[in-house]
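Given below, in the form of structure tokens, are the structures.
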Structure I
Amino acid sequence: MKKYKEHKITKVLSGSIAEELGIEEGDILLAINDQSIEDVFDYRYLLSDEFITLLVRKNSQEEWEFEIEKEIDEDLGLVFENELMDDLKPCRNKCVFCFIDQLPPHMRKTVYFKDDDWRMSFLYGNYITLTNMSDKDFERLLFYRLSPMNISVHATDPEVRKKMLNNRFAGDILERIKRIVDAGIEVNCQIVLCKGLNDGEILEKTIKDLGRFLPGIKSTSVVPVGISKFRHELYPLIPFEKEDARAVIKIIHKWQDYFKKKYNNSFIYAADEFYLTGEVEIPEFEKYEDFPQIENGVGMVALMKHEFDEYYKTLPEVLDEYIDVSIATGVITYPFICELVDRLNQKYPNLSVRIYPITNYFFGEKITVSGLMTGQDLLGQLKHKELGSRLLLPQNAFRDNDTILLDDMYVEDLEKELNIPITIVENSGKEFIKAILNIKENSNE
């Protein structure tokens, strides 16, 4: 008897083909067209036909076969235990810069899971190393032409990359990228920069090597390694200081000019953190083109400033009420937030905004970004401060679409402890102004 991978059905949508056929919650999907289903990509591919045969094991353990005629893109209305229809593939590398290895103990179990699943790169934009893939995985990636793919490169020098990933099979990155690009798959790349490992000449070589794949590789970001206080017995990493950051920016700007002139594409971008650390002026909004690396912290400051400037022009000349609020932000973004708030304070005398840079004692003081602020640090540093009538916190400090901070503190608990209402502010210059001035108009207006 042929063995199939089993997929438990957790819900059948009302009015769907599956409901009409009598398929029920708890039934097991075994095959489509007698093909075993590895994951959601197999499922969607096999569904994309006008005539399909479905094999289902009912709760009674009987196996039912359905012959279905449908529209080519019509869904069956089945919901499974997880969106991927498979277990996540864990990362087997031992990267010298891995932030998960630097997490404190006793956090929730899920934060310690190291994901390097190529399918999640397509579904959620995760960056993958291409080292945790079987030959079958790689062929499936090429077959389905999942685009774009986000690839963690770090270095194209084989020996350097093998050292950084602690993986003796990690040196063939250029060959793998070539096969992906040749298959017509669009790629974005990431370089986590570690001082003394892949900066300087190694960085120049990496940028040059990746640039040869333009326009197949759409963009590449360079982000500084995050260093927490929990690096006990790990590879000794050194943070980038002011002059180091300036040296990185100089290299990137040189190559940006080259690629812009040759391909009309800036291609290589430095994370905002380099500019803030180096005290170098953030490039203008237009320099980031279509912001291809915004999720990597590239261009967030320029975009927020542009949105702030545009919305600022529409503000009334007079503020009708007295407003007294406070803002908590990361140490590195504190000067930028002050710059924006100063403009509002100058415009409105009856506006009072207090800005508090939150030192990161939870992960260590070398972590300065707002996205890693925790409830413990917020509570400890704001407990006895003047906070006004509301406290504003950046959305990037919270889990996606949630009100939980990294240390599992709920915003409702923080409000109770600080005795103040909290507004979570979207990462947008317009929403920043609206939150401060308590403007309630729809964000889409």
Structure II
Amino acid sequence: MKNNTIKALHRQIFAMGKSITLINPAFGVYVSHPSPPLGIAYLKAILEKNGIRTEIIDETAGMEVDIKKIDSEWVGLTVFTPTAKNAYDLADKLRAAGKKVMLGGPHVSILPKEALKHADKVVLGEGEKSVLEIFTSKKKILQNELIKDIDSIPFPNWHGLPLEKYTSPTRKHPYLKIMTSRGCPYGCIYCFKGVFGRYYRMRSPKNVVDEVEYLQKEYGCKEIAFIDDNFSQNRQRTIDICREIIQRKLKFDWNCPNGVRVDTLDLSLLKLMKKAGCYQLSFGIESGNQEVLNKVGKGIKLEQVRDAVKWAKEAGIETIGFFMIGLPYDTEETMQQTIDFAKSLPLDLVQFTITVPYPGTQLYHLIDDEGRFLVDDWAEFGSYSGKAYYEYGAIKRELVERMYKKAYREIYFRPGYALKRIIKNPKLLFSGAKAFANIFKKK
């Protein structure tokens, strides 16, 4: 018997009777629609492959956590900065009820000592290897090296989740996520890379499209979001994924909601992506001022933005532009330039967010050293709150919050702009109304 088979058998024998419940805690900030929790779906796949009974509860999708009904040995919670307060409160209640608690996720990866006050063990970085060690290791902080061969990771297990609740904000359901690569080699000062790192690792085109087929056959999936930090980073791989989709004659809608870099695209590539089913791309543009872009480490040119948006429109792909108000080197003038630049682009949708100094980022350390934080409650962290989070240089609370509202007014109150988009996609009427109510509500 091969060594790998023996090890697998040993794991199966050891895991008899082992169990865990994975929880995705609710966000305390505004969220327009629940999003499929990819991280815990990956963990469920790994755990069940190793014979460990695993249940999933997603509070963001309306699933309730009834501590009395949880009968597993362990409970694991995914923690993002905006969910940290809710997650810690729940963890404390679970431990008081006699449960062993494991915490993981981005917030835990940067603040493990804080998290350990509410947990028996914490998992840092990628969790697929470390999660198995909670049953055997005596260590309280578990961390492994980044997984180099990400083709080797089992496909996420979505069973037990209310898939009907995960609807695309603009299209169809069932709607699920695929991550085709991990890591980002760029150095934007506002991004956190404590989970997947800067080492860019790619899944093979065949493995990616195999997962597409799996999602269609197993869950009836009709739309997929490729949620890489940059799906198009490697041009040839992007081409090969699209050709594999076309060759297999797979029919589904897909988009890249986390944003693709404008400097990785050209018209021929975008036309191929469209042919393979891509209907929408998001662009992380951030600022309309070149000097600000340079200082925050974005590494793109405004002319590249214009080209990418123009080419996407020519290819028949919907476009979303992401912009940030209140970057650390902004002034009132540069923020107005960002608004004007957004207005000058033929984007289908525009999204402004107030810059958030998430812990673990270069921006957080910059504000900690030279600026002033305005928010000290993790539950208030979130790009859609409409609040300023720090003051630095010319960036003052009143200015940032005023320019944020001004940005939305100038974009969406243009004659006919919003109406055209609602006619094109009626689902935007409901989601857009909720978003605007949140943006313009009195603080």
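Nothing in this text is a laboratory measurement; each read-out follows from the coordinates by a stated rule. Computed from a predicted structure; not experimentally measured. Cβ atoms are built from the backbone, for glycine too; each structure is taken alone.
Figure out for me which of the structures I, II the number 23.9 belongs to, where mean count of other Cβ atoms within 10 Å over residues 281-288 was derived from the coordinates. Of the structures listed, the value fits II. Of the structures labelled I, II, one was used to calculate mean projected area of the Cα convex hull in nm², for residues 145-368 alone, giving 14.9. Name it. Structure I accounts for this read-out.
To test your reading of the models, identify which of I, II gives -11500 for helix-only ellipticity at 222 nm (-39500 (n - 2.57) for each DSSP H run of 4 or more, over all residues; to 500) when calculated. Label of the source structure: II. Kindly point out which one of I, II the value 3.2 was derived from, the read-out being distance in nm of label points 7 Å out along Cα→Cβ at positions 113 and 361. Only one of I, II returns 3.2 for distance in nm of label points 7 Å out along Cα→Cβ at positions 113 and 361, namely I. Here distance in nm of label points 7 Å out along Cα→Cβ at positions 33 and 97 was derived from just one of the structures I, II, and that gives 4.3; the source is I. Among candidates I, II, the computation of Rg and Dmax of the Cα atoms in Å that gave 25.2, 80 used structure I. Could you tell me which structure in I, II was used to calculate semi-axes √(5λ) of the Cα gyration tensor in Å, for residues 57-192 alone as 34, 22, 13? Source structure for this number: I. Looking at distance in nm of label points 7 Å out along Cα→Cβ at positions 129 and 377 for structures I, II, the greatest value goes to II.
The value 2.4 for distance in nm of label points 7 Å out along Cα→Cβ at positions 201 and 241 was derived from one model only; which of I, II is it? Please list the in-between numbers first.
Working: I: 2.4; II: 1.7.
Only structure I yields this read-out.
Who wins on relative contact order in percent (Cα under 8 Å, 6 or more apart) among I, II, i.e. which is largest? Going through I, II one by one, relative contact order in percent (Cα under 8 Å, 6 or more apart) is largest in II.
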